[in-house]
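Asks: Next up: the structures, one after another.
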Structure P
Amino acid sequence: MSGDIKRGTAEMTAAMLISGTIGWFVVISGQPVSGVVFWRCLFGALTLLVICGALGLLRPGILTWRTFGIAVFGGVAIVLNWLLLFASYSHATISIATTVYNTQPFMLLMLGALFLGEKITATKLFWLMLAFAGMVAIVQAKPGGSGNTVDGYGLGILMALGAAFFYALAALAAKWLKGTPPHLIALIQVATGMLMLAPMTDFSHPPTDLGTWAILITVGVVHTGLMYVLLYGAIQRLPTHLTGALSFLYPIAAILVDRLAFGHALQPMQIAGAAIILIAAAGMNLGWSPRWLRPRALQG
């Protein structure tokens, strides 16, 4: 294994494990979701500002007005994604919300077909239908041991699906920004989030204890600034198939954290649905193709 592959694997693993713990930090902060996202954007922006300055990315001429506008659009989408995902935790548990959120590759598949003219092959359609079957299994499952109502459970699933959709929009924007320094894109995104959420953030009653501030700073510096640096470093060093494979550490870590920190155990039907969704997402990301879908006319 080459040095770049080893380093990229370590960076991607760290980024996914960090991502898998964010639900825990959001819940124990005890803050309104909009407040958590605002402080995440603020502390993340300060961190990324230092990083971009160190990398020489703040000089004029790097961005055109078009690329800046697309980056802002991606920022709006990524902030709406955070708001919906964090809000879904209190309805459907971190485990279920994170698993449902991993339908994002299929959202991007549909958006790519609509806006980029990308072809939906028989293989991709198979994985899409399989993910839908997993979603049906999760929706049919009753929440167990979480104190949630069935209506709240369904709302949590819808929020997680909405978060996946907005993440796919942000990913679509990133495709249009190919060649633009990713750390600079991230800085514009979190700065956009600050402006979006400042009007709805209650500055007259900020957190009063150091523990809460430590949590919010960690979410901004570690789960945003550091995570972006690790993720983008890994993407630059790793082949696509390895990046896709390691990305599944994120939902696995989230499920383990949810079980250990909050005692939320998945029910048998939820486990089956989650496994189906993750297998389908893996098939999409890694390019798996079932044998019966491999006639020459359908390959691709």
Structure Q
Amino acid sequence: MKHGLQIFACNASRELAGEICQRLGLRLGQLDISRFSNDNLRVQVQENVRERDVYVVQSFTEPVSEHIMELMITLDAMRSASAQRITAVIPYYSYARSDKKDAPRISITGRLIADMLKTAGADRVLTMDLHADQVHGFFSVPVDHLTAIPAIAEHFRRHHDLSNMVAVATDAGGAKRVGRFSERLGIPMAIIDKRRVSDTDVKHGEVVGDVRGRDVVIFEDEISTGGTLVSTVATLKAAGARSIHAGAVHGVLCGPAIERLRDADIDSVVVTNTVGLPEEKRLAKITTLSVAPLFAAAIERIHGGQSVGALFE
């Protein structure tokens, strides 16, 4: 595109957006996000964005509703300021977990938020590793869906002996994702027979696959409270696993997650910086990989009208 490229960040993703700008040799655009006395949010764009190709970076992290409203108002402000094209860059789209009607009288909120983004002014969306692939179809604007699987797989390739390693899916629903991860590394995979009792309680059964005496890497799209991960670790230890590692794209680590990981019999945990990790959550066993290079490359390709899919070929 002949129009200028500008990147902005709301409060959830300033650090990641700064890294993206550094990779692209750009200055992070200025936003003034404040509150009126009645607690309403106010966003003012402090740059000229008329006829510009604009990218607004914001993960849906805690407090989620606050960060969603920041993004919506910022997108609308960009549209009001006559931006030529507006892309919502959402490294972590938390409502992707609300992707189906699995109980009576509930909202499929993943679709609702997708509709709200378009209404607010997003012309397209750039995101990473949605909880379920079908969430991509909720959007009526173009979506570029990145994945951190190659980056996490490369980390394990560099730091571990793959000859004795097995990739593990915590349930059948994650088997396709773990299959892509294990294929990248050229290692076998196993699946845990998991039954969800409630939103926070899961029951694990048998391990489908051979893990006895093997080094195991549990792969997930996200770690939230850590309940599934910890119960999976216990199941794998009972099945005779020699060492246990974990990899996840989104290190949400909410509620009791840090205490659970600290006490769990797990050797290492690898996450990315789609979700910012504050100092008090940085355990020695947790490694954070940056996805800024991947987002920077994707933004550069979108701006230039090139293929984003070619990044993963």
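Asks: Taking -9500 as the value of helix-only ellipticity at 222 nm (-39500 (n - 2.57) for each DSSP H run of 4 or more, over all residues; to 500) derived from one of the structures shown (P, Q), identify that structure. Don't skip to the answer; put the middle values down first.
Replies: Working: P: -24500; Q: -9500.
Working through the options, I get structure Q.
Asks: Assuming 3.8 is distance in nm of label points 7 Å out along Cα→Cβ at positions 50 and 282 as calculated from a single structure, say which of P, Q it is. Write down the numbers at each step before the final one.
Replies: On the way: P: 3.8; Q: 4.3.
The read-out was computed on structure P.
Asks: Identify the structure, out of P, Q, from whose coordinates relative contact order in percent (Cα under 8 Å, 6 or more apart) was calculated to give 43. It would help to have the intermediate numbers written out before the result.
Replies: Numbers: P: 43; Q: 13.
Matching structure: P.
Asks: Thinking of P, Q, which structure, once FRET efficiency 1/(1 + (r/R0)^6) of positions 154 and 258 (r between Cβ atoms, R0 = 30 Å, to 0.05) is computed, gives back 0.70?
Replies: Working: P: 0.95; Q: 0.70.
Checking each candidate, the match is Q.
Asks: When volume of the Cα convex hull per residue in Å³ is computed for each of P, Q, which one produces 140? Don't jump to the answer; show the numbers that get you there.
Replies: On the way: P: 155; Q: 140.
Source structure for this number: Q.
Asks: Given 25, 18, 5 as the derived value for semi-axes √(5λ) of the Cα gyration tensor in Å, for residues 226-289 alone, which of the supplied structures P, Q does it correspond to? Walk me through the intermediate numbers first.
Replies: Details: P: 25, 18, 5; Q: 21, 12, 10.
Traced to structure P.
Values quoted throughout were computed directly from the atomic coordinates according to the rules given, and no laboratory measurement underlies them. In this text the structure is predicted, and so the values were computed from the model without any measurement. Cβ atoms are built from the backbone, for glycine too; each structure is taken alone.
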